[in-house]
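Peer 1: Each structure below is given as C-alpha cells.
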Structure I
Amino acid sequence: MNNITSDNHIIIRKGISDDLPEMLQLFTATIDEVCKKDYDLQQLQAWKSGAENEGRWIKVIRDQYVLTAVIENKIVGFCTLDQGNYIDLLFVHKDYQHRGIATMLYQKIEQEALLHHEKELTADVSKTAKIFFEKKGFQVVQEQTVNVKGTSMVNYKMVKHLIS
C-alpha cells in the first residue's frame, strides 16, 4: 500500500476495490446527516439511491483517480477525479467534519490534476459543499436542477482555473 501522506494520524492513500463497501456506507451516511439541512427527505433518498448502482461504483474505482482518508484503519473520507479534471465525488464522514480532511483530499486531487497539466478543475457541487468549493477557489458557472430518480435537486456546476 503506497500511502501518500500522513498528518495527525490521517493517512491519504489510493482507493482500492476492497474499499467500496466502506465508501458506500460513508456516502449514504454522510448524505443522511450532513446534507439534511439543504435537501428534503425525498431528495436525500433519491441521492442515496446512487449507492445501489454497483456498476457505477466499480467503474469509479477502476477508472478514476480515487483517494481515501484513513484514521485507524477506518475510511473517514474520499475524493475522486474523473478524466483528469472532474471532481466526481468528495465525501467526509459525518463524525469527522471540519477537521481538514476534505481539504487534504482536495489538495492531493489538485496536485494530481496539475501533474497532468490540467488547466481547470470542474465539479457538480451540492448546496452543502458549495461553500467548501468556493473557499478552494471554485466559481459557480451555473445553478442547475438535476433529476435523480424522478426527484429534482439543485446543485452547481463549478470551475476552478489552475495555475501551474
Structure II
Amino acid sequence: MKWTSVDLGNCSVLRALGVIGKPWAIAVLREVFNDVRRFEDFQQHLGVSRSVLSRRLNELVDDGLLDRTPYREDGGRERYEYRPTEKAWGLYPVMVGLMQWGDRYLADGDGPPVHLVDRRTGRPVITALVTDDSDVCAPSDIAMLPGPSLRTLPDGG
C-alpha cells in the first residue's frame, strides 16, 4: 500500500487531533488524570481564562472524554466536578508517551519533573509498542495494512 494514495479524509489521527488538539485540551486532561476535578482548581492551576476553560470543559464533556457531576457545598450553589471517562483513560498511554518524549528531548538540565512508577512494585512505567501478546516492537518492525474503512484517492496518489 502506498501511503500517498490514502484518502486522509478518513484519518483517525486527524480525527483525534480535532478533539484533543484544541488549545488547553491536553492540559485539562493532564489535570483530570492527576485528580483535579473542580473548575476553580483547573483555573487556578492552569492559569487559563475562565471563558477558555469553560469552553474546553464543555467540549470535552460533549466529546465524551469527561463526565460532569454536580456537587454542592454547604450554603453554596450547585457546581460541577469533572471526571475522566473510559474514553479519556484510553488517551492515558498517549499522554504518558507525550510526557516521556518531552522528558527525553525537552527537559531542562535537572531532568524530568515527575516519574511514573507502578504502585504495586515501584518499578518505572514506560510507554512501548507491543503486540497483542506483549512482544515489544520497534517502529521498523511495524507494517501498516489496509483496514475496513480505508479509502484511496481516485487518482491512486
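Peer 1: Identify the structure, out of I, II, from whose coordinates mean count of other Cβ atoms within 10 Å over residues 86-93 was calculated to give 14.1. Walk me through the numbers before you get to the answer.
Peer 2: On the way: I: 21.2; II: 14.1.
Answer by label: II.
Peer 1: Identify the structure, out of I, II, from whose coordinates mean count of other Cβ atoms within 10 Å over residues 70-77 was calculated to give 7.4. Intermediate values should be presented prior to the final figure.
Peer 2: Numbers: I: 16.4; II: 7.4.
The read-out comes from structure II.
Peer 1: Have a look at I, II and say which one yields 19.1 for mean count of other Cβ atoms within 10 Å over residues 62-69, as calculated.
Peer 2: Clearly, the read-out refers to I.
Peer 1: Suppose you compute distance in nm of label points 7 Å out along Cα→Cβ at positions 78 and 134 for every structure in I, II: which one lands on 4.6?
Peer 2: Value 4.6 for distance in nm of label points 7 Å out along Cα→Cβ at positions 78 and 134 corresponds to II out of I, II.
Peer 1: Consider the structures I, II: one of them gives 14.1 for mean projected area of the Cα convex hull in nm² as calculated from the coordinates. Say which.
Peer 2: Details: I: 9.2; II: 14.1.
Of the structures listed, the value fits II.
Peer 1: Given a computed value of 1.1 for distance in nm of label points 7 Å out along Cα→Cβ at positions 30 and 46, which structure among I, II does it belong to? Kindly include the intermediate steps, with their values, before the conclusion.
Peer 2: Numbers: I: 2.1; II: 1.1.
Corresponding structure: II.
Peer 1: Here relative contact order in percent (Cα under 8 Å, 6 or more apart) has been calculated and equals 20, so which of I, II was it run on?
Peer 2: Structure of origin is I.
Taken together, the values in this text are just the output of simple stated rules run on the coordinates, not laboratory data. Predicted, not measured: the structure shown is a model, and the values here were computed from it. Cβ atoms are built from the backbone, for glycine too; each structure is taken alone.
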